[in-house]
Structure P
Amino acid sequence: MPKRRKRDYLIRGFSKLLKEDKVKIVSELMDNQVEAMELLKSFWHTDGSKQKIFDEFSENTISNYYIPYGVAPNVVVNGTTYHVPVAIEESSVVAAASSSSKFWSERGGFRAEVVGIEKLGQVHFLWNGDKNKLVIVFDELKYYLRGATKETTKNMESRGGGIIDFELLDFTDEVDNNYQIKVTFNTKDSMGANFINSCLEEFAQALQDFFKTHDIFDEDEKDCEIVMSILSNYTPNCLVRTWVECDFEDLDGIYKEMSGEQFARKFETAVRIAEIDVYRATTHNKGVFNGIDAVAIATGNDFRAIEAAGHAYAARDGKYRSLTKVKIEGTRFLYELNVPIALGTVGGLTSLHPLAKQSLEMLGNPNAETLMMIVAAVGLANNFAAIRSLVTKGIQIGHMKMHLFNILNHIEATKDEKAKAVEYFVANKVSYGAVQKFIENLRKN
């Protein structure tokens, strides 16, 4: 019978254990328990009060996982210059965003506008009744639902937000007896997830009460089954547009082997490929989210929800496409990004995480709409830099230059060896093998 490994057991009541005990149990899964415990504890914040805040962000916390926190400077949006905080581990992203932002800062910067701010939630329910009756009383139902949530919505309404509207959707052709009440919200400067979900759950109870008490419904129509009440992370009407534009001549010199017009037209072709080819579109849009996610994380926002909405929006016509477009009119080049971005600047991590609060302060404590425009501009900046490299010198030269220190750290180069490697690879191609060979030769000599 095979020997039972120490990993092959269930842990009961883990969440109720003290943090030290959790660390001990997890460290027992490692080959060197003492070393593992020391490593986990080495990432604890030295300020116990700050560490307590981090511990309470999530469940079963045993340590902190660090990723670099940096700045993409000189992001000019609608004439205002921002030095944007970014949290990301990919070495080339910040360099690309910074380079692109500097380039466009000398050509008018990024222009941006918020197209819409609506967020969505849904009450899904099963009801076997006469739909015409529901349509007849739907305006009355909307009034009833608003009344059921007046205590929940009053603070949001005092800030200019709240419930915008209700829509009845019929899915009975696809799922027996299935209807949905789709609700649009304005959550102002908060991300609004808790607010929306609280309203939806109150709507669900009120909906059941409405069916039971309204005299338009027969006895066999008075029961409805709530399937679920939940916000949607697809927010196509919480949309921001950002763009850059210039004349062909302003693109002269971007690559010594191309005129500005040649660059613009090759760039246009590359983006057009991302509109028609899902494989290219996926990587193309990943480049957009390299920038968007980095700012979202730095400001304490939910980058997973933002990405989910963006990818759904990219496939809104039934085929996954580029989120960006190029327009060339005469000698004028315009590059734009349209993307849903639901953000908050109050509440949640934005108020609790010390660095998230500092990030917003670094940006001048913007409201949610201003932050939407900044975040979108960084996404477009990063994407522009990637396409610029792809259609000129190729992406690996710059990427591997930025990756050089990762390789040097992996092979445990000394400070002196790193300095010599940086000098050597200014004019030489970076690859893992080339760097390893260079360090080996240094050590031999």
Structure Q
Amino acid sequence: MTDLDFLRDAVGADRVSTDEYARDEHAGDWGTHPEDEVRPDAVVWPTSTEEVSAVLAGAHERGIPVTPYAAGTGLEGNAVPAHEGISMDTTRMDAILDVRPDDLQVDVEPGVLGSAVDEAAAEHGLTFPPLPSSGDISTVGGMIATDASGMQAVKYGVVADWVLELEAVLADGTVVTAGSEAVKSSAGYNLKDLLVGSEGTLAVVTRATLKLAGRPQQVRGGRAVFETFDDAAGAIADAVQSGVDVAKIELLGGFAAEVANEYVGTDLPDAPMVFVEFHADHGIDEEIEFCRTVFADYDPVSFEIAADEEMAELWELRREMAYALDEYRADLRPLHPGDVTVPIGSFPEIVRAARAEADERDLPMACYGHAGDGNLHYEILVDPDDEAMVERGEAAYEAVVEAAIDLGGTATGEHGVGLGKRQFMEREHGAESVAAMRSIKEALDPDGILNPGKVFPEE
């Protein structure tokens, strides 16, 4: 790509770069191995809807691919420029435009960090509950693009449930508004929900109106340790099915606990653990006792509830899991970020399936995740120089995804499809449904310039 004058005209020469450092910074994300990175030809930093529109209109006219990019915390190559072209970095569009506490709403730009939204809401006694675990380092635009969710999804739902209205720019530079500030509408097609989770393949979001909620007056958390993985998974499913009003319920398998213990420097048992947190305005002790009663049927080794000031320490192992895996052994690295979700009644079964694959193929696999909504993260560790081990890891990874789909679940609960999950799209949705999705993509982006190479299986 040689014609960059239109980019400089669109945003100013000081916000266009072709130097190797900037291009390298935008060649991958957290889940991309170095050998899979693709450098864009140029990086551009718009600061307004008008500039995003000008960049896309110019790129559309010239047939140049544009890949939206934000904090780079994705795990499936969602923001990796599969076909070079332009990387559109939205992190300088990071304003909180308006907080309206009477409406329980906030207007934000896409580059604002999730934690900043929650802090702005807190000034009014409010919160933005669906933040993912990476909410302090990931942007709202990225969360909307992947329909992200976090530890509190079991109580509060996912990001899509909290988006009211979007302003977005289509591939040809046309600016559209999707949704409204009303909490419900039956007026026309639900374009807003079509854009949420589309990973920047249909439009680039430039403004979002989000719902807020009141902050709970009571917050208590704790941790239960179990003898077996089956007991831990069964206790989680039973608690959710029984209606325990839990805000977070997280799983950490025995090997995952071993990895986290080593990283954090703790001497807790290398045993399956369930982390719980409760939110309420009154009656929280009764809800905790309800959970304790349900868990008792699975013979926990221990179940401790912490005071407010001790809760962070109690949860430390779960919080540090992702970093612990990266540092576990110098000769091993995580193969792919497993992210399956199944109906809650099938959660124990998908846990057993994952463990069986690891045992059968003699692979270290860390299982953990937002178990309350049936979400299992599994990380297979392999020696990248051991071809046979990598092949076993790939086979196990795919087998767990297949098992989740067979249970009525999905290949990706919150990370998105990106590059890494495309091969499962037809298996999960069927060829006809994927074809219908392609037709929507072709209608909104007929030249295929917006984040090409993502979501759909290669043709």
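Every read-out reported here was derived from the displayed coordinates using simple, explicitly stated rules and does not represent laboratory data. Since this is a predicted model, take the numbers as computed values, not measurements. Cβ atoms are built from the backbone, for glycine too; each structure is taken alone.
Using distance in nm of label points 7 Å out along Cα→Cβ at positions 161 and 353, single out the structure from P, Q with the greatest value. Evaluating distance in nm of label points 7 Å out along Cα→Cβ at positions 161 and 353 on every structure, the highest lands on Q.
Of the structures labelled P, Q, which one yields -10000 when helix-only ellipticity at 222 nm (-39500 (n - 2.57) for each DSSP H run of 4 or more, over all residues; to 500) is computed from its coordinates?
Q
Highest-scoring entry among P, Q, by mean count of other Cβ atoms within 10 Å over residues 153-160, is Q.
Out of P, Q, which structure matches 0.00 when FRET efficiency 1/(1 + (r/R0)^6) of positions 25 and 265 (r between Cβ atoms, R0 = 30 Å, to 0.05) is calculated?
That value comes from structure P.
Upon calculation of mean count of other Cβ atoms within 10 Å over residues 409-416 from the atomic coordinates, which of the structures P, Q produces 11.5? Answer for the origin of the read-out: P. Thinking of P, Q, which structure, once semi-axes √(5λ) of the Cα gyration tensor in Å is computed, gives back 45, 34, 21? Label of the source structure: P. A value of 13.2 was computed for mean count of other Cβ atoms within 10 Å over residues 177-184; which of P, Q is the source structure? Only one of P, Q returns 13.2 for mean count of other Cβ atoms within 10 Å over residues 177-184, namely Q. In this comparison of P, Q, the computed figure 2.8 for distance in nm of label points 7 Å out along Cα→Cβ at positions 321 and 425 is attributed to Q.
A value of -0.74, -0.89, -1.03 for log10 I(q)/I(0) by the Debye sum over Cα atoms at q = 0.20, 0.26, 0.30 Å⁻¹, for residues 249-296 alone, calculated from one of P, Q, originates in structure Q.
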